[in-house]
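Rule-based calculations on the coordinates, nothing more; no lab input. Keep in mind that what you see is a predicted model, and the values were worked out from it rather than measured. Cβ atoms are built from the backbone, for glycine too; each structure is taken alone.
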Structure 1
Amino acid sequence: MDTVGRIRKLGFRKWYERQLIESHLYLVTCFLGIILVASSIEIYSRREGLTGLLITLAIGLGGMAAAMLGWERYKRIMMVAEHIGDHATCSDCNTYARFDVVDAGRALHQEPVDIADPNEVWLKVHCRKCGHDWTI
């Protein structure tokens, strides 16, 4: 399910909460990857034959991949969630996160969200309290 579908199904507050939890799980994955890289450097200093070297190399490369992918995914989720969260207050009645999604940019219909084109990361919303429309 895409971002817009999740916001419609869960509501903005629950979607936002889940995005923060998911992004921080990716951050933990990034830190675990860094620990694996550091461990492989420590293990490499022992040099216990070709098998040990290959295992060390595999651990280091796996940790590096986990760290880089975890960091990229963390940044992507946080950028989208914070952008939408910063503009989720109705300017007419000051109600936070009580809106219905009317339309969305193409990037929010993809999973993961494509943040390469910031002009496609937008939501057109309708306030449930006062009926005001605005674009996030």
Structure 2
Amino acid sequence: MICADTSVWIEALRDRNSDEGRLLDRLLDDDQIALPIPVRVELLSAVSRAQESRLRRALSGLPVLLPTEATWERIDRWVRIASARGHRFGVGDLLIAAIAAEHGTLLWSLDSDFARMERLGLIQGYGAEGQDQAPAG
């Protein structure tokens, strides 16, 4: 499974024929996308009222991933690790990343903060090098 970050959804929704739009469509068709609850909230809060019900229906078919107590413990541990190495991250990004990691999914984002998290060994990303082929299962 892959968690697509808000940045990917926005690009795909903006241009369905972009690389991200075509890949997201393919991954959705293959039931490979999971939706961390913060991404769902970000998407629904950013869309116009006219588009909200359509987007809600589209997102309703996806598995929604929720934080647990372990998610917050993971974030606390990550903040210590990142801080020790001179990195800072926003709580929203940390929450999305921790939910993805806790559920064993790859995280696909266009946001450089997630690339930094991956370099720190906190998450496993799904990036341009993985876009030729969707992961199995």
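If you rank structures 1, 2 by relative contact order in percent (Cα under 8 Å, 6 or more apart), which sits at the top with the largest value?
If we compare relative contact order in percent (Cα under 8 Å, 6 or more apart) over 1, 2, the biggest value is for 2.
Please state which of the structures 1, 2 yields 12, 44, 33, 10, 0 when P(r) over Cα pairs in 10 Å bins from 0, in percent is computed from it.
Checking each candidate, the match is 2.
Out of 1, 2, which structure matches 1.3 when distance in nm of label points 7 Å out along Cα→Cβ at positions 75 and 123 is calculated?
For distance in nm of label points 7 Å out along Cα→Cβ at positions 75 and 123, the value 1.3 is produced by structure 2.
Quick check: -20500 is what I get for helix-only ellipticity at 222 nm (-39500 (n - 2.57) for each DSSP H run of 4 or more, over all residues; to 500), calculated from one of 1, 2. Which structure matches?
1
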